[in-house]
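Each structure below appears as structure tokens.
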Structure I
Amino acid sequence: MLDKKYLDQIPVTTIQYWNNTDHQNLYGYDWVKEFYNHHNDFNNLLRHRIIFKSVRLCCRILNCFASVFSNVKGYKRILKKNAEQVIATIDYLLMDMPLEKSCKAFAITTNQYYRWKNKIHCSVSVLNLCFKTQPFQLSIAEVTTINETINKPENYFKPLCTLYYGLMRAGELFCALSTFYKYAGLLSERKKKRKEKTKISFRAKKAFEYLHIDITYIPIKKKGDIRVAFVKDNKSKAILHKMILPDGRSEFIRDLLRQTFTKYNLFSYPDPIHIVSDGGPENKGEVIKWIDGLRKNTVKR
């Protein structure tokens, strides 16, 4: 590691002692062994500036990739799902890298590498598991029986529970109901019918046609949650008026509606106004009395 001008200054006996000494037994060798064993490679790398810059760029990209990938939620599950591609890449890297370092680049252990590599995929099994390594699964004959039963045209609209107990009484199948459901889900050609939920919604054609009243709770630091009631227009989605309520009595909702009508001069509005609420007790009582006391065909609830 020293230049010739420095070596000439060292006594010959000292150099001979250094050459005959086992450097691996020296104190502190473990700290510098990575540089000591590859000193010549580092010198050659520094002589070729283009290769040095390329390697440095690759290292930075690899470090960034490893840092980002390790923060991904469930990245172990992603690696397991793409185990075949990971194993093929590690096998390719083994030509130039040791197995430990190749596995470390993918954040897996050597035990995981061997377990994924030696995993046998059985095409006969529905679960894609070898019967020798995974004996606790239904046999091929039982899987065939389930497949033929659930996919028969006459059994298409029968419940799976009915088919399961029919096979059990006939002595053609011996397993738990949950196991039958699991295999039926893998083998069934049925299309699940999803009930379409009827959406109850409406949209006003003009302003003040539908007014929504509701209560929400807003947390504050000093007094905790406060109860706030508001009136919202369906057409413009704008909050017309709001009020802080001391409790949930209907008198306050009545006053809120009264102030809203006064603010926007809705008492003389020519078209009917519909008031929509969730049917809570605070929207009844005095609110209904106030609405019934107005002129007919002016406000509807």
Structure II
Amino acid sequence: MSYTANLASKRLASGLAVLSMCIVFALASAATAIDVCVENYSQCLQTWKSNRLAFLKSNDGYLNLAGLFWLQEGSYSFGGGDSVDLTFPGMSAGVVGHFVLSDEGVRLTVNPGFDVRLNDRPISAVLLRDDTSNRPDVVTYQNYSWTIIRRVNQFAVRLRDANHPALTEFGPIDYYPTNEGLRVAARLHRYVEPRVIRVDTVIEGLEYNPTSPGVVKFMLGDEPFELEAYAAGTELFLVFGDTTNRGRTYPAGRFLYAQAPVSDEEFVLDFNTAHSPPCAYNDFATCPVASPRNRLSIPIEAGERYARSNH
């Protein structure tokens, strides 16, 4: 039962229907809105861009993702070579240990002779806390680290490689020239009650179900537009498409964050901070796509551009 990430993705697409709500906050940590910028907007935007690139290259970023292995009930050997169920790319250590999925969650067992660590302490067996807990466990072995992610009642091993080539090969990020005309005033028109929304993802059959507080309305030139917003902690999270998706920006749409208003006051919607989702950089991420109602009929020539050959 040899697994590859591609096989795991196919199994996920056929068996998983809903994404956990906690993914909203994971996305929010990746690239938030610019803080209040009273003076020198150019400097604020440059700081935002620098912070975004630093996050992508960080331990928690997307560039070091090396595998995503979805589990069904049972035992899975992992390590390097052809004799394991879960092959960690680049590893040649043989069978390092096993993941066992049962009703209690995912238990890790380590074979003798392998220095696998949790919180910098060698371990031989442990029930791993997944990413829905307050303190998910991060296990390390050599240059590899992994966590258990949980999406509804599905579990997966998310693998990272501290020596991933993308960490040194990636960048710089290509942006449109700054357009302060696409840094606009907006208002949140709240629904009577927040709504749970069904949104497709880049994986067929996999849904994302965020909570929407309402619709963000704004003007571009003399024309009114609106985007449905999703709740993301103290921010609004928007997944939008526009006509640049046909060749100049990521095809599935881009992400945008704004500070959530406390009441009905105006706030800044800054398309200069529109950016590609994690799936633009790595095949082991899952991302929502712009819904039909969040696809704008005009080009938004601001924010991050995208070319597959550069990633």
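Rule-based calculations on the coordinates, nothing more; no lab input. All values derive from a computational prediction rather than experimental measurement. Cβ atoms are built from the backbone, for glycine too; each structure is taken alone.
A few remarks follow.
- Value 0.00, calculated as FRET efficiency 1/(1 + (r/R0)^6) of positions 132 and 220 (r between Cβ atoms, R0 = 35 Å, to 0.05), assigned to which of I, II: I
- When helix-only ellipticity at 222 nm (-39500 (n - 2.57) for each DSSP H run of 4 or more, over all residues; to 500) is computed for each of I, II, the one that comes out at -3500 is II.
- When relative contact order in percent (Cα under 8 Å, 6 or more apart) is computed across structures I, II, the figure 18 traces back to II.
- Taking mean projected area of the Cα convex hull in nm² as the criterion, the highest value among I, II goes to I.
- Structure (I, II) behind the derived value 1.2 of distance in nm of label points 7 Å out along Cα→Cβ at positions 100 and 116: II
- At a computed 5.3 (distance in nm of label points 7 Å out along Cα→Cβ at positions 44 and 92), which of I, II: II
- When mean count of other Cβ atoms within 10 Å over residues 140-147 is calculated for each of the structures I, II, the largest result comes from II.
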